[in-house]
Structure formats: structure tokens, C-alpha cells
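The next part holds the structures, each set out as C-alpha cells.
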Structure P
Amino acid sequence: MGEFLIYQGTGVADRDDDRIARRAEPPPWRVFDGEPPTPLDRDAPVGRKLPYRTRTVPYQADEDTVRLVNVALHLRRPLLVTGHPGTGKSTLAYAVAHELRLGPVLRWSITSRSTLTSGLYHYDAVGRIEEANARAAGQPGARTAPEADRFPRSGNDPGRWGPVDIGRFLRLGPLGTAFAPYAWPRVLLVDEIDKSDIDLPNELLDVFEEGEYGIPELQRIADLVPQVRVRPADNGEPVTVNDGRVRCREFPFIVLTSNGEREFPPAFLRRCVQLDLAQPDERRIEAIVRAHLGDGAVAEAADLIADFLARREQGQLATDQLLNAVYLLHRASGDGRPDRDELVDVVLRELSGPG
């Protein structure tokens with residue numbers, strides 16, 4: 001039996017309490033066996049969203065968030081997070097990565113032009129053609145020693161510039177890297193999935209269900225070069241790809257964020273754990289201000305917090321707008337600073353209002 005409360009929402013990364021190792025075994029239909037395992041620096045910076053040189057981060061998770069994060073972790077399912085801007089949807093991925101020491105967060109920012117392939121990998125066909133032309137002209141160039149060490153030639157390689165060098169022209173995308181065979185689950189943030197083309201959510205289902213994907217450029221040469229090392233999206237250790245297919249070993253912890261601007265297909269929703277982040281109430285607002293700016297900031301900014309909550313009732317505001325206002329009013333002084341009312345009007349401007 002595993003422990004349910006793996007992610008506790010404390011913001012504390014405890015190297016002496018490796019909770020992720022105490023998860024329940026995956027359901028039989030969510031077992032994956034990718035090989036060989038790729039090393040992961042679990043203490044590397046999680047990313048720009050959170051500080052990484054301290055053991056504690058200021059993200060404030062409520063009970064519902066903690067519970068549903070753990071449901072997703074145990075079931076090995078993506079977490080679809082909806083809510084207004086500024087409720088902490090994206091930051092949740094970084095908070096989980098920090099607390100459970102799961103290494104750098106892989107971030108895939110979605111636009112209407114995003115495709116499944118762009119999330120999985122990029123193949124530099126032009127670069128490979130240019131190298132082939134240079135080789136044919138007798139000017140192959142020399143790989144540097146570090147590159148040769150990181151991307152060594154296979155025993156099947158008939159010469160210096162054999163087919164295995166195709167790995168030098170491949171780079172996994174954030175989605176593709178997340179499904180590499182790491183010994184620990186990678187954290188993947190798929191930001192603003194509701195901005196995608198209408199077909200992308202359905203296209204993701206096969207990868208989410210099977211835990212693997214193929215790279216046609218490698219599958220075509222698999223008989224000659226069955227094993228190729230390719231670069232991951234975060235520039236970590238190269239990933240070994242067998243027979244042109246990438247298969248995860250641990251299903252990644254995936255956070256898909258949505259501002260609620262569209263509906264998703266039932267088949268997509270059925271395969272996700274769904275979390276709707278509500279606007280933080282006064283108690284949580286005070287906790288957020290305290291976590292970011294210290295105990296004294298809450299008392300100093302009591303009237304500003306009340307003003308923020310009142311304005312939020314009338315229009316859309318984000319919590320980070322309040323943090324900016326509190327910071328400027330109580331940490332910045334001197335000539336040229338706007339007075340309180342002017343600053344509040346500038347910083348606490350409704351997001352849904354006119355520009």
C-alpha cells in the first residue's frame with residue numbers, strides 16, 4: 001500500500017523524506033516499462049516560476065488542490081487545471097516539482113499553431129543535408145570532443161559519418177522529453193491548452209494512453225541503427241531511443257492549464273483529473289501576501305487587501321496584481337512614486353476592461 005498524501009502543499013523540499021518514492025503502485029493499465037532509464041538531476045532548478053536556492057517556496061495550495069494533485073500522481077493521469085488568470089494554475093506545476101524534487105519543469109506554451117509533432121520533437125533536416133553535402137565535397141568538419149562523448153557512434157556505424165549521427169539533428173520537445181524513460185516522473189506544464197487547434201486535445205490522447213510515441217526519421221533506419229541518442233528539451237542527459245520509439249518508464253506529472261475559454265471533447269476530459277481553481281478568499285489572500293512579502297506586509301496592507309477584494313467583485317483581477325501593489329506601496333518610496341489611489345488605479349486595473 002502506498003501513501004496517499006505524496007504532495008502536501010507545504011512548499012518544503014525535504015531531501016530526507018522522499019515521498020514520491022512511496023507512491024502506490026500504478027494501476028495495472030497504467031504500467032510502463034521504457035528502457036534504458038535516463039538520469040535526472042532531481043535537485044536542479046525547477047524553473048523561473050519559483051526560487052530554487054531555498055527549501056521552501058511561497059505557493060499556497062488549498063485542500064482541494066492538494067487532494068486532486070495526489071489523485072493525478074497515483075492514477076498516472078494528466079491534471080487539467082481551469083480558473084481565472086492569476087489563480088496559480090501554471091505555478092502549481094513548479095510547486096509540485098519543487099516539493100517532490102522532480103527536476104526542471106518542462107513547459108510547452110500552446111498557441112493556435114501548436115501541433116503534436118512540435119511538442120514531441122524537432123528534426124533539422126536542412127542541417128543534415130548540409131552536412132551530407134559537405135561530406136560529399138570532402139569537407140566533413142570535425143565534431144568536438146564533448147559532442148562526440150555525448151553522442152557516441154554505434155558499433156553498427158560503418159564510418160565516421162554513418163546514419164547514427166542523425167541523433168545530432170534531432171531534439172525532443174517538452175512533451176517528447178516528458179515521455180522519455182526517466183526513473184522519476186518528469187513534470188510537464190502544457191500552458192493554455194484551450195488556445196490550441198481544435199484537434200490537438202484528441203491527438204494527445206494516444207500519447208497519454210500509450211505512454212509512447214514514434215519518431216519516423218529514426219524508425220526508417222532502425223534496422224541499421226537500432227539505438228540513437230537524442231537531446232532532450234531541457235539540455236539534460238541525452239535520451240536513448242530504441243528502434244525509433246520513445247516510451248516512458250514513469251508517467252509524467254502533467255498540468256494542462258485552461259482559462260475556460262472553450263470546451264474539450266468528452267474523451268479528453270475522461271482521461272484527465274479535473275481541478276477548478278477558485279479565486280482565493282481573504283484568508284488565502286493574506287497567506288499569499290505573507291508568504292511572498294513577510295508577516296508585516298499583511299498588517300500594513302490590510303486596507304489594500306480589502307480594496308482588492310472589493311474591486312475583484314466588480315471585475316477580473318489577478319492575485320499577482322495585488323502583490324505588485326503591496327510591494328510598491330510598502331517597499332518603494334521617494335520622489336516620483338504615485339500616491340496610493342493613483343497607484344491602485346494603475347496596478348489594480350481590471351483585466352477584462354478596456355486597454
Structure Q
Amino acid sequence: MRVLHVVDSDAFAGVERHVARLARAQSSHGHEVRVVGGEPASMRSESGRDVTAEPASGLTTTVGAVARLGTAADIVHVHMTAAEVAAALAAPLARLHGRRLAPVVTTRHFARGRGSGPAGTLTATVARHPVRAQIAISAYVAEHVDGAATVVRPGVDTVDDARPAAGRSRVVLLAQRLEAEKDGDVGLRAFAASGLAADGWQLHVAGDGALRPGLEALAAGLRIDGATRFLGHRQDVPALMDDAALLLAPCRVEGLGLSVLEAMSRGLPVVAADAGGHTELLAGLADGALFRPGDTLGAGTALRALATDPDRRDAYARAEQARQRADFTLDAQVGATDAVYRSVL
């Protein structure tokens with residue numbers, strides 16, 4: 001099958017990583033896959049040499065690429081509202097040249113409706129017009145988007161058995177964009193509440209964003225700045241996960257939580273807000289690892305309980321890896337995505 005993935009972005013965050021991994025997995029299953037969008041070097045590296053990738057430097061460029069490439073595909077698979085709009089605008093452009101755009105499937109990554117601001121209604125109407133089928137990355141997302149959606153949970157690569165707790169550094173890792181919706185302040189306050197800094201533990205913050213200066217000031221105000229390292233945007237998050245003892249995931253509106261899923265695959269115990277996709281990923285794996293969203297004291301208690309019990313961390317790591325290997329593989333994602341494609345062809 002010839003598949004064109006489209007994301008109207010020049011970044012490489014969670015959605016773009018999702019696209020790159022799915023493209024690589026589909027290619028390994030024999031599909032001919034192209035990608036438009038995402039930061040070019042990262043997209044090429046993550047999607048693999050058999051996937052053709054080209055940049056999207058804005059809506060006009062994306063529309064042109066979809067009109068040009070989407071007529072030679074069997075499926076146009078778009079991600080986020082801007083890419084849906086691009087497909088809607090590309091269809092009449094293709095017809096002007098006597099060609100027809102392939103059926104459009106969209107993946108909904110966020111638990112909210114389309115469009116926002118004064119033009120939100122118009123944007124939503126245009127965006128949904130070409131869509132033949134919707135995929136949601138979690139049941140939580142499916143419950144909050146407009147229209148029916150088929151849940152296809154993302155997969156990640158299966159890796160070796162986890163490094164035991166005894167071989168890990170005394171580091172709590174926070175790996176996310178430093179933006180308001182990610183609740184980074186909750187993460188810092190939780191680490192402060194845990195009291196782990198006094199025991200020689202560190203908080204490593206991997207990621208960047210508009211809130212970084214404010215979070216650095218908050219760390220100083222909480223008197224954990226000496227134990228907190230702001231690492232900025234990192235390309236080596238898997239290596240950071242292999243070294244850290246715990247991952248902290250405070251976001252209360254995560255569609256699924258790709259960083260959490262990656263941590264599970266690597267056997268890194270996760271303390272997470274009991275909300276959104278986190279609940280679907282982690283429920284039932286370890287008592288007390290999920291905390292009420294925004295409850296910094298509860299999160300700190302959970303961090304300390306796991307930090308001081310290496311055997312419990314090892315048992316949790318094994319349970320995480322078992323769930324990922326059973327329920328969140330790339331092969332399963334490709335198969336379920338193919339079923340959605342076939343439903344519209």
C-alpha cells in the first residue's frame with residue numbers, strides 16, 4: 001500500500017515522533033511510505049532510509065506537497081488539524097490538474113475538538129471535510145474528540161530487559177516540553193515534597209519551552225535548584241531513561257503519553273498523574289504510582305516510596321515491560337492501522 005503521512009510542522013516532538021515510528025514500521029511491513037513534515041533531519045533519522053521524507057515549511061508548502069503526492073498514494077494519513085486543513089485545500093487543487101486525492105484518514109492525538117479562537121468553527125468545518133475515518137491514540141482521546149474514532153494505540157520498539165534498580169543513578173527524570181499544559185511546576189513541587197534532594201537525589205529536566213525561565217526560578221524558590229538540572233532539548237532521551245531511577249509524568253491531559261510508553265518499554269518506573277492516557281498505560285501495575293492530578297504532596301510521597309524501595313522498582317519495571325510487549329507494539333499498531341485503511345478503500 002502507498003501511504004502518505006502529513007504533519008504540518010517543522011518541529012520534532014511527540015506527534016512527529018509518532019509519525020516517524022509508524023512510517024518506519026509500515027515500511028518494514030512492505031508499504032511504500034512517504035512523510036511530509038517534521039524537522040527534516042530528525043524525521044529522516046527516525047523513519048529510516050526506506051521512508052521518503054520532505055519538509056513542510058508552512059501551510060502553503062504542505063498543501064502543494066499533498067496535492068502533488070497525495071494523488072499517487074492509496075491513503076493520505078494526516079495528523080493534527082493543520083494537516084487536515086491542508087488535505088481539504090489540496091483536493092480541489094489536485095482536481096484542477098485532473099487528478100484525485102487519495103482517501104484521507106486522520107489520527108487525533110489530543111483530547112479536544114478541532115479549531116479554536118474566533119475562526120475555530122470555520123477551521124473545524126474545513127478540517128473535517130475530507131476525512132473518511134478517524135483514529136484516536138487512546139480511549140481517552142476518542143471520548144473527547146468530535147465524531148466517531150477507532151482507537152489504535154501507539155506502539156514502541158521492544159528493547160532488552162530493564163537495567164535493575166541497583167545499576168541506575170539516583171535521578172528522577174522529567175522528560176517533556178516546558179509548556180503550561182504539561183504541568184512542569186507540579187513536577188518540581190513533587191520532587192521538592194519528596195525530600196529526595198536531601199538524600200542526594202537529583203531531578204533532571206529534559207526538554208525546553210516558554211516556561212523554562214519560570215521553572216528555573218521556581219526550583220530556586222523551592223530550594224531544590226542545587227539538585228535540579230535543566231538539560232534543555234535532548235536527542236538522547238532513551239539513554240537518559242536507561243540511567244534514571246524514576247520518570248515523573250505530571251501532565252493531566254496527555255492523550256496517551258509517548259514518553260511514559262517509552263519508559264515502560266525500557267523498564268523505567270513511572271510516577272504519573274492518574275488522568276488521560278496515563279491511566280490506560282499504567283493502571284494496576286504498581287500500587288501508589290499514580291497520583292491525583294495536581295496533588296504535589298501525593299506525587300512526592302509516591303516518588304519517595306519507590307525511590308527507597310529498589311525491589312519494588314524492579315518488580316514495577318518488569319510489569320511495565322510485560323504490558324508494553326503485550327499491548328503496545330509497532331506490529332500491532334500497523335495491523336490496526338491497516339484495518340482502518342482498508343475500511344475506506
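A value of 3.3 was derived for distance in nm of label points 7 Å out along Cα→Cβ at positions 41 and 313; which structure in P, Q was it taken from? It was calculated from structure Q.
One of P, Q was used to calculate helix-only ellipticity at 222 nm (-39500 (n - 2.57) for each DSSP H run of 4 or more, over all residues; to 500), giving -13500; which? Of the options listed, only Q reproduces it. For the structures shown (P, Q), distance in nm of label points 7 Å out along Cα→Cβ at positions 65 and 137 is largest in P.
Work out the source of 18.0 here, i.e. which of P, Q gives that when mean count of other Cβ atoms within 10 Å over residues 25-32 is computed. Working through the options, I get structure Q.
Quick check: 1.02 is what I get for Cα Rg over 2.2 N^0.38 Å, calculated from one of P, Q. Which structure matches? Traced to structure Q. Looking across P, Q, the calculation of FRET efficiency 1/(1 + (r/R0)^6) of positions 305 and 329 (r between Cβ atoms, R0 = 35 Å, to 0.05) that yields 1.00 traces back to P.
Computing relative contact order in percent (Cα under 8 Å, 6 or more apart) across structures P, Q gives 23 for structure P. Can you tell which of P, Q yields 3.4 when distance in nm of label points 7 Å out along Cα→Cβ at positions 33 and 81 is derived from it? Label of the source structure: P. Computing mean count of other Cβ atoms within 10 Å over residues 89-96 across structures P, Q gives 16.5 for structure Q.
Here, each number is a calculation from the coordinates, and none is a lab measurement. What you see is a predicted model, and the numbers here were worked out from it, not measured in a lab. Cβ atoms are built from the backbone, for glycine too; each structure is taken alone.
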